[in-house]
Structure I
Amino acid sequence: MRVGHSMTEVVGNTPVVQLAKVVPEGAADVYVKLEWYNPTGSYKDRMALAMIEEAEKRGDLRPGMTVVEYTGGSTGSSLAYVCAAKGYRFKVVSSDAFAEEKLNTMRAFGAELTIVPSEGGKVTPDLTPRMIQLASEFAAEPDTYWTDQLNNRDSLVGYAEVGQELLKQLDMPIDVFCAAVGTAGLSMGVASALADAGSATRIVIFEPAATPYITAGTSGTHGVEGIGIGFMPPLLDADLYAEARAIDESAGRTMARRLAAEEGLLAGTSTGLNVTGAIALAKELGAGHTVVTVAVDTGLKYLSGDLYKT
C-alpha cells in the first residue's frame, strides 16, 4: 500500500473488477473500475486535484485565494476535500436536486455552500445554467479562482490517468471503453490516453434517454445526478468517440440495485447506466471481447434517496 504525506497524494490507482453475475452467457467480458476507492468515494477527486494543481503550476491559483465552482455535488465534494487539504477557501453553488449526503460532505470539508432551488428535486434544463450564472458572480470577486469544470481542460489531465491505469491493470486489448457524460472529461481523458498508447479501443458515450441532447438534440428532466446536463458539453470532442447512446434511467436504477444484490457492488444510478450500456455492448460484441466502464462513486451517497428504497 502507498504511504501518502498528505491526503492529496492518495488519489487514483483504483482497482478493477470483472462482473460475474449480471453479464449474460455468451457476452463479452465486462470490467468495472471502482472509483469509489478515491478519498471522497468519487472519480471526481481526480478532476478536482488536477484542476487545482495545474492552476497552481501556472500561478493562476495562489495561497490566500478563494476557489469557486458550481456542482451537482461530487465535484464540489472533491474540490472541498482538495481545498481543505491545501488550505484554500471554497465557495460552491449547488442545488437541492442533488443528494443530501453530497451537500453535507461539502459542508463537512468547510465549503461555503449556496443552494439554487430546483423544480421538485429534478434536474431540469435550466438548472445548470442558473448555477453557472451564480458561480460567475462569485468568481467576479477579487482573489478568486473559478475552476469552471465544464470548460476546464485541466480536468483531462486527471482523467487521463484512468486510461493509463487500465492499460497496466488489464494487460489485454480493450475493445470498448464506455461511460455516461456530464462534463465529458472522463471519456475524453481516457480516450486521449488510450489513443496516445496506440490502443484501438472504441469509445462509446452514454446519456439519460430523458435528456438526449447529444443523440437527438433535445433536453429534458431526469433524476440522474452528475450527467445529462441538457446541452452539449464543451469538452466533448467528436473526434475522440465513435458513438453516443441514450440509456433509460429506470434500467440504470434497476441495474444499480442488481449490482448491489448480485455482485456486492454498491453504486449510484449513473453507474447503473454505465453498466446497462456496457452489457448491451457486450452482447453485441460476444464472447472473446472486452468492455470496460467505471463505477463513478459509492452508493453510500444515495442511501437517503429512493434508489435503494423498496
Structure II
Amino acid sequence: MIEVRWPDGKVKCPTCGSEKVTYLANAKLYKCYGDHPKPKFSLKVGTIFEDSPISLDKWLAGLWLLVNCKNGISSYEVARDLGISQKSAWHLIHRLRFALHQGSFEKMLSGHVEVDETFIGGKARNMHADRKARRITSTGTKDKVPVMGILERGGKVRTMVVPNRRKKALQGEVRKHVEAGSALYSDALMSYAGLDSDFAHQVVDHAVAYVDGAVRTNGLENYWSLVKRMIGGTYVSVEPYHLFRYLDEQAYRYNNRKDESGEKLNDFDRFKIAASQIVGKRLTWNEVTGKGQELQTRLPN
C-alpha cells in the first residue's frame, strides 16, 4: 500500500505535502517536520481508511472481495468473512464503493456509442406499507428509479441515476459524456429525438427488430442484466439515494475487465487499480446515512 500511495518511493505529508518526513518505528507512524497541527500520520490519513478502527488488513480484504465478486457481495457476508459487525461492514463497503467512483471523465471518443435507460427497483404494489410510505411520500420516488447508461463499444460504460426519462434529462447526459460527431445508437424513445444535429444518430425500433446491422443497443441491454442480477440476487433491496454507489461498483468491475491493449485483467490487477484510488476521498457515517438531512437532498442528481 505504501508503494501504491507513493509510487516514487517518497513519503509525503498528507497535510502540507512536505517530503521532510521520518518514520517512528515504535509508534508505527510517520512524522512531518512542517509547522502545522497533527504532524504525525499513518498510511490511512488522507484516504478512505482514515479514522477507522478497522485494521488495514481487513480493509484490503474487503476491497478485494468487492472488486472481484462478479455479482457483488453483501454486508452480511463481508461481516462474516472479516469478523466485524454487519453495521461496520455496510459502512466499509460503501466507503470502498466511493473509492471506485470516477469523479470526472473525458468524453467518449468518436466511435460507436450506445445509449439506453432502464428502471431499477420493486413495484409499489409489492412493497410493505411502511416501505411504500417512506419510498413514495418521503423521497418523491414512485415505484422504480430511472437509470441511464452510455456504452462505447469495445470500451467503457458510464451509468447515472436520472430524475426522469424526458428529453432534457437524457440528452443532457448524452451531450455531457459523448463526443460530438460520434455514431450514436438508441431505441425509439422520443426523448432521443433531436440528437441528429450533433451526432450520427440512428434508431432501432424494438417493436420491429432488436438488431438492424450495426444499429442496436444489445451491449447495454446485456450490461443492464448484470446490474439487475447484482441488485436482485445479492443486494435484494437498494434505497434510491444509495443506488448510484451500486452503479459505480458494477461499472468499475465492467470497465476493468480488460486493459487498454485488450488484455484480460486478473483479480490482482483490478485490486491494485482500486487501491490506487483511495487517496483524497472521505465518506463519513453521517454522510453515507444522510443523518440530519431530508431524504430528498440525498437523491443523486
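With distance in nm of label points 7 Å out along Cα→Cβ at positions 121 and 161 computed over the structures I, II, the top value is the one for I, the highest of the group.
When you work out mean count of other Cβ atoms within 10 Å over residues 153-160 for each of the structures I, II, which one comes out largest? Answer by largest value of mean count of other Cβ atoms within 10 Å over residues 153-160: I. Looking across I, II, the calculation of distance in nm of label points 7 Å out along Cα→Cβ at positions 33 and 273 that yields 4.0 traces back to II. When distance in nm of label points 7 Å out along Cα→Cβ at positions 25 and 41 is calculated for each of structures I, II, structure I comes out greatest. Using percent of Cα pairs over 23 Å apart, for residues 97-192 alone, single out the structure from I, II with the greatest value. Greatest value across I, II: structure I. If mean count of other Cβ atoms within 10 Å over residues 17-24 computes to 14.4, which of I, II did it come from? Value 14.4 for mean count of other Cβ atoms within 10 Å over residues 17-24 corresponds to I out of I, II. Given a value of 21.5 for Kirkwood radius over Cα pairs in Å, calculated from one of I, II, which structure does it belong to? It must be structure II, since only it matches.
Quick note: the coordinates plus some simple rules give every number you see, no bench work behind them. Predicted model, so just to flag it, every value in this text is computed and none were measured. Cβ atoms are built from the backbone, for glycine too; each structure is taken alone.
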